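Engineer: Take a look at the structures listed below.
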Structure I
Amino acid sequence: MQGNAYRGGGLRGRYTLELLEKRIGYRFHNLALLKQAITHSSFTNEQRIRRLENYERLEFLGDAVLELVSSEFLFREHGKLSEGELTKMRASMVCEPSLAFCARDLELGQFMLLGKGEENTGGRGRDSMTCDVMEAVIGAIYLDGGMEHARAFINRFILSDLEDKQLFYDSKSNLQELIQGKLKKEYEYELLEVSGPEHDKIFHVSVQMEGEVLGTGEGKTKKAAEQQAAYRALLLLRDRGYVFKKY
């Protein structure tokens, strides 16, 4: 794979390896590692490339690096939290929806090399897949540049703006706690529309409190759309002066 990896080559139109390097803020010595990090097994199977040249091994390594860096970060930043509280916080920070949320900022899904089957069934927008690629990129950076470069990437794209990210990760439970627990009011989610082809549907949802629309959201699943709607509702309620759980 190394011989086929070159910066200017189009993965999908304008989505080149060079652009991806700029997005992640790191220039690879061995560009083949970056290409491997975005290569799904469906692509290697379809192209008859060696099976081990997909992202799965890099994902395994990146997961371990991410756990170490995030654990150290929380240990240093939250000196008064117990082991159980630190474990719970780390789990929410590096869970699948959290990493997929971070991956969307980089448009990682658009850079992925997929087989036609995965492409046609909406693989680029699948949280499980973009989460895996996020971890694989961490593994690739670690192998290419060492721990400090991997740590810099994690700090920039995963451990930054934690308050708002945590608000997003736990948006549905935070909204329930605020509205039903503190405000003592009723609320509900409403499915507004389902758009797009059968294999790539987009769900549009609103969340309403006693007739007032607090937020709307879109997503590949109804659950993801509700999460986004809840997040926007929390931002609105925060602007109105309501205080809820912080980390």
Structure II
Amino acid sequence: MILIRSSPWKAGTEQTPWHDVFDMDNGHVRYFGDHKAELDAAPGTTTGNSALLEAFNMHHAHTSEKRAAATPLLLFRAVPRNGKPKGHVEFCGLGVVERAERLVQWGGHQHTTFINYAYDIALIDLTAENDEVTWDWIHVRRDKDVTVTQALGLAPHAWREWVKHGNSALPRLRRRVARARVTKVRDQRPAVGSPDAADLETVYRRFDGHKHDFEALASAVAARVLPAQGIITSTAG
């Protein structure tokens, strides 16, 4: 296995100039490799990048037999707790490398550019396992007396499905979080005495007794706001 740990609180510093992205709700991680501006080593030869590039090749194998031997990625990130930004790590999931991109980054105390790799990782759905990965699977993979097929029997269900069908199955195997988008009325209203509350009162007075005019305004506002959120709307004239 490969363990990946990200520290968001370090993002933008000289030590970690890149910004990893953990979109847990949509099962996607954008992770930057371990090359740095001051290193003389060729891009892709550092410990982390070489391991991830090898995993990338295995994850894109064309046969289920080769994918069964592919290295699983276990992802973690540092999270704040008790008012402290570091010192606590949470498990984020089991991943497959979808894409590896070679790019130019800025960093280092001399403010120079350097070549690094960025990886787009799909988080596999672990609903059947209650969002957990059994370490028995990891231990068995290390046992030379256990075949790849035998070890696969302990893998999470979605991982076994990925081994069987390949990356074409990732859209249905990706981790998804169903979120309720309903907000209580009291939580939608602005704080009493705030500028937003004053604006809301102005709207109330302006459209009092002219509700159809307000519906036209609300439709126009929704048409502008919702597409920016990735939602397609239609309005009737």
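Bear in mind these aren't lab numbers, they're just calculated from the coordinates by the rules spelled out. These numbers come from a predicted model, not from an experiment.
Engineer: Taking percent of Cα pairs over 27 Å apart from the coordinates of each of I, II, which one would give 43?
Structural biologist: Source structure for this number: I.
Engineer: Assuming 51, 28, 21 is Cα extents along the principal axes in Å, for residues 39-150 alone as calculated from a single structure, say which of I, II it is.
Structural biologist: Only one of I, II returns 51, 28, 21 for Cα extents along the principal axes in Å, for residues 39-150 alone, namely I.
Engineer: Here is a follow-up. With helix-only ellipticity at 222 nm (-39500 (n - 2.57) for each DSSP H run of 4 or more, over all residues; to 500) coming out at -9500, pick the structure among I, II it was computed from.
Structural biologist: Computing helix-only ellipticity at 222 nm (-39500 (n - 2.57) for each DSSP H run of 4 or more, over all residues; to 500) on every structure in I, II gives -9500 only for II.
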